[in-house]
Structure 1
Amino acid sequence: MRSSSSSGVFAVPKDQSFYSSVSQIAQSFNGEELYKSIEEKAATLLYLIVKNHSFVDGNKRIGAACFLYFLRQNNLLYKKDQSPVISNDTLAAITLFVATSKKEEMDTVKKMVISILNRGIA
């Protein structure tokens, strides 16, 4: 991910938590995936990358970029008419909403993101 405002601290990992966030969405128990839908996996990925503060700088931008990348890789970034499933403004708003939410609100925040994605698909 290149940025016109790159710096010596942007995307510098603090620890291994980024890899933990990414691998979390593929977890299963007793043969059942913990996150069943692509939307739930995408919402969890966004939430964990933003909230885990895995990088010195750029957690929200990296989280949003990974969220979009994941949606694209799973054919969920665009509607049938090829318009984006989520606007740039909506992406910025939900990313800030995730960042400012309390940890105990995680399930509610993820449900809201899933709802926005499902609304965009219909």
Structure 2
Amino acid sequence: MLMVRHVHDGRDYWTFPGGGIEAGESVFEAAKREVLEETNLDLDPLDLIHSFESDENETHCVLMQPPQMLIPPKLGGDPEEEGLPPEERMLRDVAWRLVIEVNHHPIIARVLVEAESRRRKTCD
């Protein structure tokens, strides 16, 4: 799984690349842009695999077409943090992670359950 490491508000954690949807942008366009900004990988969206709402925001998880070869991602940035020194930025690292390393995270676990459910439906 392609993941980014965030450090902010006293927390240090790995999550999916992502961010807000800009005016006039679709969920897929936003996913493609955010992955490119944060990982320098130009991946194409395949399917919306999970959506949920919380008190704070709406979250969409998009399955992206993996690259033909395992291309190493390069740490990008958040345009809102462009002028900050690296040690003050929220985005700190990017890596391909094994599912077993990250499946304990509640959002990732939820997405994996949804993805497995969709896979079973398409195989039946």
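Just so you know, all these numbers are worked out from the coordinates, no wet-lab data involved. Quick caveat, the model's predicted, so the values are computed rather than measured. Cβ atoms are built from the backbone, for glycine too; each structure is taken alone.
Among the shown structures 1, 2, from which was the value 2.2 of distance in nm of label points 7 Å out along Cα→Cβ at positions 7 and 39 calculated? It was calculated from structure 2. Thinking of 1, 2, which structure, once helix-only ellipticity at 222 nm (-39500 (n - 2.57) for each DSSP H run of 4 or more, over all residues; to 500) is computed, gives back -8500? Derived from 2, not from the others.
With distance in nm of label points 7 Å out along Cα→Cβ at positions 15 and 31 as the yardstick, tell me which of 1, 2 scores highest.
Between 1, 2, the highest calculated value is found for 1.
Structures 1, 2 were shown, and Cα extents along the principal axes in Å at 41, 38, 26 was computed from 1. Figure out for me which of the structures 1, 2 the number 0.45 belongs to, where FRET efficiency 1/(1 + (r/R0)^6) of positions 55 and 87 (r between Cβ atoms, R0 = 30 Å, to 0.05) was derived from the coordinates. This figure was derived from 2.
Of the structures labelled 1, 2, one was used to calculate distance in nm of label points 7 Å out along Cα→Cβ at positions 47 and 63, giving 0.3. Name it. Of the options listed, only 2 reproduces it.
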